[in-house]
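Asker: These notes open a run of structures that come right after.
Every number here is computed from the coordinates shown, using simple stated rules; none is lab data. Remember, it's a predicted structure, so these values are computed and weren't measured experimentally. Cβ atoms are built from the backbone, for glycine too; each structure is taken alone.
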Structure I
Amino acid sequence: TEVQSEIVVPILKNGVFVAQIDIDSNTKNSITKEQTELLEAICTKLSPLF
């Protein structure tokens with residue numbers, strides 16, 4: 001299936017890129033503002049693990 005929506009959120013440690021979370025969807029416009037905010041918060045929580 002073809003990707004219709006995608007979100008890529010970087011994980012930064014001390015301001016330096018260390019990883020990213022990349023989520024694809026085959027549904028157009030399927031990523032909400034709330035989902036984006038949640039994923040950003042998750043990436044912030046993950047950053048100390050790197």
Structure II
Amino acid sequence: KRIRVRYDLRLRADQREAAERAHAAHQQHCPVARTLRGCVEIATELHVEEEA
């Protein structure tokens with residue numbers, strides 16, 4: 001079993017680093033991901049489009 005999540009964000013350039021940090025840490029703090037850990041593989045992708 002596997003859950004695939006894709007985050008598509010439109011951000012200012014100065015927000016990118018914060019978004020990447022949040023993405024890297026979110027699974028360990030997400031109650032649903034913590035409940036499913038060991039039973040279901042959760043794969044996430046972060047795609048960022050920078051605003052002009």
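Asker: Of structures I, II, which gives -9000 when helix-only ellipticity at 222 nm (-39500 (n - 2.57) for each DSSP H run of 4 or more, over all residues; to 500) is computed from the coordinates?
Answerer: Computed on structure I.
Asker: OK, next. Of structures I, II, which gives 69 when relative contact order in percent (Cα under 8 Å, 6 or more apart) is computed from the coordinates?
Answerer: The read-out was computed on structure II.
Asker: From which structure (I, II) was distance in nm of label points 7 Å out along Cα→Cβ at positions 1 and 33 calculated, if the value obtained is 2.6?
Answerer: So the calculation was done on I.
Asker: In terms of Cα Rg over 2.2 N^0.38 Å, which of structures I, II is highest?
Answerer: Largest one: structure II.
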